[in-house]
Structure P
Amino acid sequence: MRSGTRAAVVGGVFAVLIGTAGCGGGSAASGSKGSTGGADEKPAAEQVKTGPPSADEAKSTAADFLAAWAAGDSAKAAGLTDDAESATAALASFRRDAHVTKLALKAGRGSGTSVPFTANARIAYAGQQAPLAYSSALTVVRDEVSGRPVVKWRPSVVHPKLGPGDSLRTGPADAPPIKALDRHGKELRAADHPALKSVLAGLRERYGKKAGGKAGVETWISRAKGNGGKARPDETLKVLSKGTPGTLKTTLDAGLQTVAEQAVNKRAKASVVAVKPSTGEILAVANSPANGFNAALQGSYAPGSTMKVISSALLIDKGLARYGKPHPCPKYFSYGGWKFQNDKKFEISGGSFEQSFARSCNTAFISQAPKLSDDALTKEARDVFGIGLNWQAGVPTFDGAVPVQKDAPKAASLIGQGGVRMNPLNMASVAATARTGVFRQPYLVSPSLDGRTLAKAPRSLKPSTSKQLRDLMRLTATSGTAAQAMSGVPGDIGAKTGSAEVDGQEKPNGWFTAYRGDLAAAAVVPAGGHGGDSAGPIVAQVLRAG
């Protein structure tokens with residue numbers, strides 16, 4: 001045990017006691033045996049310990065590290081990690097930027113080389129003080145060069161919510177708080193709508209100052225910036241003094257938001273988005289789990305056969321397919337060195353294009369790949385459906401990707417595999433464009449508030465193509481693969497199912513996109529299986545409520 005610390009086991013809890021004199025030297029400092037200097041002494045390289053640290057080594061190393069950190073000796077604590085430079089900077093920032101004046105750390109009962117611990121900090125800023133308590137964990141590994149047990153450095157050691165480049169800060173908040181309202185003037189609170197927590201944080205970060213509020217003093221996680229800004233909004237951990245919130249009106253519908261959250265919560269993992277086709281306004285955003293990554297707006301998944309909405313528009317525009325006309329749906333089709341097949345190897349002999357669409361025949365689309373240029377699908381997705389344009393929704397979004405590809409990947413893109421990537425926001429927009437014939441960029445806050453320019457697609461769907469798409473989606477919703485999920489959904493409806501294979505995943509990701517009148521929605525259920533069975537009920541529940 002290192003000087004200045006001692007450890008005690010009390011009631012099964014390994015407690016680090018700070019500031020108590022102890023014996024010098026420590027087993028945590030070296031994994032090699034002492035040398036007598038005799039003639040039979042082995043070379044130092046052979047004395048270096050290997051293999052995972054023992055449970056005793058993990059306890060001892062964790063105790064030394066936590067003791068040094070609690071005492072404010074960042075250099076000493078960092079020296080007990082496998083990345084002293086990064087650890088020194090992070091631990092120093094914890095004291096300096098978060099304004100931590102006192103810190104007590106207590107290790108819990110670990111499992112193997114993993115040691116959980118609790119942190120109780122005291123924050124002081126401009127005459128105001130507040131406690132900050134949380135739990136985290138560290139892992140002890142063996143240094144390959146010295147053989148010493150050391151703490152594997154990760155930002156989450158400092159706080160479990162910290163990622164690479166993130167930091168804890170205390171001071172006047174970067175943005176004043178907001179009072180977010182739905183389209184009818186009802187307040188949207190994270191307590192009532194947990195799935196909106198990250199969305200509300202993103203809106204505050206972007207519009208807090210514009211909404212007219214006054215910032216208070218807070219402790220928060222400052223997220224790292226990447227290409228194009230922050231992938232996630234900052235997160236408030238502690239409010240030392242409340243600010244004055246400004247009022248921000250959104251396009252969301254509180255009632256529909258509640259339904260969307262109820263729908264995704266039936267699954268361990270799922271996401272859904274609802275939009276208004278006539279305007280592009282986002283009406284609901286929900287993820288399960290609610291406190292996870294905002295996959296509904298920022299996810300990047302292969303969309304499977306929901307992509308056939310865009311592919312059908314392309315084939316119709318190019319004169320390669322038409323509603324009511326014969327179209328091949330063989331059991332197999334080979335292209336670019338790959339052999340493609342339909343689900344359960346079905347085929348439609350002498351069938352029509354609408355039958356292939358309604359039953360989601362893969363080969364009906366793959367067979368047309370030889371007749372298309374490599375960039376044809378990319379252009380259709382971008383120029384008609386707005387995919388890949390720079391959307392300005394009011395919060396960070398991933399705006400879809402349909403890269404130019406060749407050979408087999410080009411064919412796979414036609415059925416939503418290959419390099420194609422989408423999320424529920426993108427696919428809800430695709431259904432909305434199919435419904436109206438015009439791409440209207442989805443958004444959460446009116447562009448009039450900050451003067452931003454919404455993305456515009458270079459052209460609309462051709463009237464004939466638009467009508468055929470609606471007919472194809474209506475047939476699918478009433479008698480095709482989407483019929484079971486859409487049963488009982490009234491009005492003018494259309495839908496498309498999708499199942500996207502993922503390497504190493506037993507079941508495919510389930511997709512579903514549909515519209516009912518002036519409401520469009522899309523959902524994804526990772527590893528959910530067939531889209532009609534997994535994502536379909538989620539979308540249908542939202543459409544019925546709308």
Structure Q
Amino acid sequence: MTKDDVALVDGNGSTALHTAAICGNTEAAKLLVEKNPDLANMEDNTKNLPIHYASIIGRRSMVLYLLDLTNKEIQPKLLEDESGAILINGLIASNQFDIVILLIKRYPALACIQSSPALDRIALKRSAFPSGAHFNFWQSLIYSYVPPRLEDSAYQSSEGDIENPVNSAVSFRAYLKQKLHQIFWKLTQMLVPQMKKIQEKKREHHQARQLLELLCKEVVKLDYSKAKEIFHSSVLIAAKVGIPEVIEETFAVFPDVINATNSKGDHIFRIAILNRHVNIFNLIYQLNREVRHLILAIPDLSDKSCLDLVACLKDEQSVNLRAGAAGAALQMQRELQWYKEVEKFSLDYHKDNRDLEREVPRKEFSKTHEKLVKEGEEWMKDTANSCTIVAALIVTIAFAAAITVPGGNNGNNGHPIFSNDKVFLIFSLSDALALYSSTSSLLVFLSILTSRYGEEDFLEVLPNRLIIGLVTLFVSIISMMIAFGATVYLVFGDKKPWIFVPIAVLSCIPATLFVSSQFPLLLDMIKSTYGKGLFYQQNDRILY
């Protein structure tokens with residue numbers, strides 16, 4: 001084929017290199033460029049270069065290859081507003097943050113495109129920051145210790161030379177420590193494959209934070225009015241999506257974002273309340289005490305206060321809240337916590353009637369949360385009913401086991417035959433504990449079933465009862481399995497110690513099943529009821 005043959009276009013104006021970029025076929029792209037180097041500079045009917053499609057779809061190797069082909073003729077096209085925005089935003093959308101960092105360092109103007117700012121795009125990437133990650137306990141533990149890169153796993157000392165043996169020894173020890181850390185993490189990745197994914201996610205978060213800092217440094221160099229437009233837009237987006245990192249970094253370089261409002265007059269904290277983003281609202285505690293009360297007291301253009309916003313639960317918000325794994329009851333508890341927290345910052349004027357056409361916020365709260373209360377009641381009753389059946393069965397089994405002890409009774413004095421055996425003491429104590437704890441659990445769940453289910457009950461009363469009921473039910477299951485294991489050993493064990501091993505292993509199965517199914521709910525309830533709560537100062541960084 002000739003140079004002109006490979007430059008043929010289809011009905012959309014796309015060349016074969018456009019198709020190769022979309023498919024990520026780097027080998028085909030190399031063959032095409034060898035035949036016609038101008039292909040990398042050819043646009044289709046939508047003014048997109050091959051590198052634009054590769055960036056949008058996330059073809060990393062293709063993007064790197066096409067960037068290497070960037071020459072003086074193509075640079076102006078990449079720096080044009082529309083073209084540059086497509087390239088940068090496509091790379092951010094596909095999580096290629098390291099490439100964006102390199103591009104912006106090479107072409108700083110790409111960070112300040114007014115038509116489609118890169119800050120707006122990264123403010124939409126909630127998954128690119130730690131606040132948007134959803135890790136369980138073990139994943140969070142690994143995340144806190146794993147290095148973003150293996151080469152970052154130990155301190156790299158640049159000190160030490162041949163003429164200074166002390167520094168040379170320090171450098172060698174640091175180098176040896178680094179290699180040992182690398183070996184340790186590589187072995188851990190082989191044993192725990194999921195750890196590699198967590199490390200990649202941490203590296204992604206690290207790169208996103210670096211990119212965010214770089215973008216803020218470049219945008220703040222603009223004229224005040226242009227910088228204000230970009231920063232205000234990005235923090236409003238971040239507040240709606242729920243990314244506190246973007247807002248914190250923006251505050252650090254441009255404190256005026258505290259005055260950013262949308263077309264309805266809502267600032268970032270009002271948007272956080274409306275969307276129930278706790279991590280955004282908690283930034284209020286990093287403001288000066290007088291400022292935080294002032295900004296939360298300012299109404300919007302329709303004279304609605306923050307208390308009016310938190311009192312209202314829209315249908316789409318209700319759907320999102322009920323999507324939680326903990327059930328509608330816990331969501332109702334969190335709604336009450338939201339209302340009481342915002343109420344602390346509200347003026348008395350906002351708590352009462354301001355005109356005849358508007359409900360008092362507390363009445364509006366009851367009205368809009370009526371459906372959620374009903375769903376919380378149904379969820380509580382379903383959970384209590386299920387647990388009541390299990391607790392009743394354990395009560396029956398434990399009581400029957402106490403009457404018909406293993407081995408039977410002595411015909412002369414009526415004492416149990418195995419009463420002098422140490423294992424029988426274990427049986428007696430565990431069976432008694434199973435009976436008492438299951439009875440307590442049964443009574444607690446019955447109190448849940450007979451509760452009046454008022455709004456305020458979902459704040460502490462019902463969660464407390466559910467926590468006590470689940471804990472005592474778990475204790476009764478464990479105690480019942482121990483009592484059963486002791487019985488098997490006394491009756492069938494024939495005094496052989498190895499019998500304890502299969503008994504212990506099999507006894508762990510029902511306990512593990514119960515914990516795996518109910519522990520997430522129990523943990524959420526305990527955190528929400530007895531923990532530090534939803535609202536607190538997340539770090540010591542002062543914003544304003």
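Laboratory data are not the source of any read-out in this text; all were calculated from the coordinates shown. For clarity, every value in this text was computed on a predicted model and none was experimentally measured.
Here are the numbers for the structure shown:
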{"quantity": "Answer label among P, Q for the case where helix-only ellipticity at 222 nm (-39500 (n - 2.57) for each DSSP H run of 4 or more, over all residues; to 500), calculated from the coordinates, equals -7500", "calculated": "P"}
{"quantity": "Structure (P, Q) behind the derived value 38 of percent of Cα pairs over 41 Å apart", "calculated": "P"}
